[in-house]
Structure 1
Amino acid sequence: MDFGMEIGIFLAYGVGFFTIFFFGKVLAAPVKVIGRLIFNSLAGAGVIALINIIGSAFDVGIPLNILNSFIIGLLGIPGVLMLCLGFFV
């Protein structure tokens with residue numbers, strides 16, 4: 001086997017590993033953001049359910065839907081306050 005061919009194979013493997021690593025890093029960032037957004041939206045749905053359980057004693061509630069849970073998941077506590085002001089006032 002020629003020495004130049006061994007270097008070519010080594011470089012091909014190196015470029016292949018670098019390409020896989022690079023595209024793995026590039027594609028992992030949006031997956032992390034989407035995963036965090038889904039987790040926060042589910043937590044927002046839990047907060048809405050908790051508000052509805054507590055609010056049932058006072059005959060008030062927030063509709064549990066995707067938009068409201070997304071708002072609470074994205075904005076956090078200010079989103080909860082905004083929805084409470086929007087539905088209770």
Structure 2
Amino acid sequence: MARKEKVTKIIDGDTFETASRKNPVRLANVDAPEKGQRGSAKTKEALSRMIEGEEVRIDTVSRDKYGRAVANVYLGRESVNKKMQKKIKQ
């Protein structure tokens with residue numbers, strides 16, 4: 001079941017926090033460079049511009065070993081996951 005939540009903080013290019021969750025949310029099927037790796041600042045900035053401060057729809061598909069929701073995320077009708085996959089490939 002998808003929930004609408006406000007994005008409060010971008011952690012990196014595939015992980016963010018919301019106002020209503022204790023643990024961060026990770027984008028499903030998106031593997032952005034980790035902090036300190038080449039391209040990490042660029043992907044974090046891209047995700048930030050896309051969803052920071054916005055209300056997104058979060059459709060959790062699983063949980064990772066850190067307890068984070070792994071989810072398909074939508075801004076309106078657009079898939080944030082698909083947009084970030086394209087940005088990472090560039």
Thinking only about mean count of other Cβ atoms within 10 Å over residues 6-13, which of 1, 2 has the largest value? 2
Identify which of structures 1, 2 gives the largest calculated value of mean count of other Cβ atoms within 10 Å over residues 14-21. 2
With relative contact order in percent (Cα under 8 Å, 6 or more apart) derived from the coordinates and found to be 26, which of 1, 2 does the value describe? 1
With distance in nm of label points 7 Å out along Cα→Cβ at positions 22 and 54 derived as 5.1, matching label from 1, 2: 1
For which of the structures 1, 2 does the calculation of helix-only ellipticity at 222 nm (-39500 (n - 2.57) for each DSSP H run of 4 or more, over all residues; to 500) return -7500? 2
If Rg/Rh (Cα atoms, Kirkwood Rh) is computed to be 0.92, which of 1, 2 is the source? 2
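Here, each number is a calculation from the coordinates, and none is a lab measurement. Because the structure is a prediction, the values reported are computed rather than measured. Cβ atoms are built from the backbone, for glycine too; each structure is taken alone.
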